[in-house]
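Each reported figure results from applying straightforward, stated rules to the coordinates on display, with no laboratory input. Computed from a predicted structure; not experimentally measured.
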Structure 1
Amino acid sequence: MDSLKSEIAATTARLVVEEGLEYGPAKRRAVKQLGLSARTALPDNDQVEDEVRDYIALFCGDTQPAELAALRRLALVWMERLAPFRPHLQGAVWRGTATRLSDIYIQLYCDDPKSAELALIDRQVAYEVRSVPGTGGRLVDALSVHARCEELGEAVGVHLLIHDHDDLRGALKPDAKGRAPRGDLRALRTLIEA
């Protein structure tokens, strides 16, 4: 069973890196590509992330560091613009596994859930609203923007996940491996400088 999960994780990693898929959809497609039952036990996200890191090291080691740095700098610009909403970067750009196909995910912690949306309107930024699973699995609004990344020469998806201000306390807890699952402006600046 572990070898099957490993095979699914490796196929998932390829889809994540080569097609920019998120882990959930990539796992489902990997199962389908491997001709397995939809009920097949899936690898956890930590196992997939390990495979993504291995895949990047093997096939993208010459390009991925510059792409990641460009995405982190773009995330910093957006986080600085939205500083009043206590932005925290999460996902592949935060964890260091992002490539040019990855989107940027920023959690905003707002006193008023509409305030971030009003800030985008004031700046005349076009966005789409959708609901996505947030911290703890409950649905939150996501404001999705297509932002030009000059360093990459293309548009990148920037997704602003709107959370209640009180949710910030639980968001700072480390994951099972003791890592911070997200980082604020200061933490991102430290990563960029490193």
Structure 2
Amino acid sequence: MVFLNRIYTKTGDTGETSLGDGCRVPKTDLRISAYGGVDELNSILGITIASGLTSDLAAHLFRIQNDLFDLGADLCVPESDSPPKYPPLRVTGAQVEQLEKWIDAANEQLEPLTSFILPGGSLAAAHLHLARTVCRRVEIGVLELAARDPINPQVIIYLNRLSDLLFVYARVANQNGRDDVLWVPGANRGQ
């Protein structure tokens, strides 16, 4: 249970913060950057939900927002060989499988692509594309952390699958791909 009665603590005023296991690290640490990126992605999903999605897509993104808090909590508590006092929250394969089910169901409605698509179309699709690109950047940050410290491998898989889902949902938000903006290679080179 989380209980926040004060928003500021002054414990970060010198550029350090605490991880979930109590260790103090610089705010520039890769781990802080990784779960800070997850927080940014979650905020963009909030904007995306507010931009006018169908109720089904909005409900899925709301569930994903909750999963992203789980993912941030996972990253906040480093892996350890010694048994923790409290078991840390870890992302599971079941959370990844749910994303895969949503991808497969949404993809069945879409025509296969014949070109790459440009981010845009409807406002909701544009926000989903923005979320997708932020998700990819966050995944890269988590991979940088994983090159230094052991992390739950499900975190990387979840982020990889999530960016795929956001791409597919952007197409769904563009009238099931009918309003996708197609890339025309070299279209402006002669102008």
Structure 3
Amino acid sequence: MIKVGLTGNIGSGKSTVARVFETLGVPVYHADSEAKHFLGESDVQDSLFLEFGQEIFNDSGVDKKKLAQLVFKDKNALTFLNSLMHPLVRKDFENWTISHSGFPYLIQEAAILFESGLYKMFDKVITVVSLQELAVTRVMARDGVSEKDVLLRMNNQWSSKKKEELSDFVVYNDGSKLIIPQVLEIHRQLIELNKLL
């Protein structure tokens, strides 16, 4: 079985690409969504409280919006959060992989696959690339945030060009090509590759 990492900068459309793979019957582990689930665990909340105080909490637990605003403005805060969450997500993904071992390949979708060094865990990496102006517009509409907030988040990510250079496959989601044919071709190649193992 081949382990594939799927990444792309914020607003690139990697979730859309992930859904196409899921439609093809490929299991996809959504690392960013799973990480949010861990924010509900008491051990994680205790660590966050000790580091950041009460300001990132509301009546129902961690206020994800406040936490995001904090870490995207403060690199040390982001480093702390990543050091807390990555081991939990990695372990969860390993368990998930075991339960999906009968497939030719599976995918982990993660925003900071390269920045975190997690890309080294994967046999192949797919990067979704979009024009920055398109990505900014998408995130502003999706998250209800300002252009300044989106650019702050983008500043914490590697450039698309750097990610492209380290990737095995690139999906262009900039209007120049249709997404589905690109995904189908990658799917075909991964299936063929699995047959050779």
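A few comments on the model shown:
- Origin of the value 26, where relative contact order in percent (Cα under 8 Å, 6 or more apart) was derived from one of 1, 2, 3: 2
- Parent structure of the calculated result -13500, given that helix-only ellipticity at 222 nm (-39500 (n - 2.57) for each DSSP H run of 4 or more, over all residues; to 500) is the read-out and 1, 2, 3 the choices: 1
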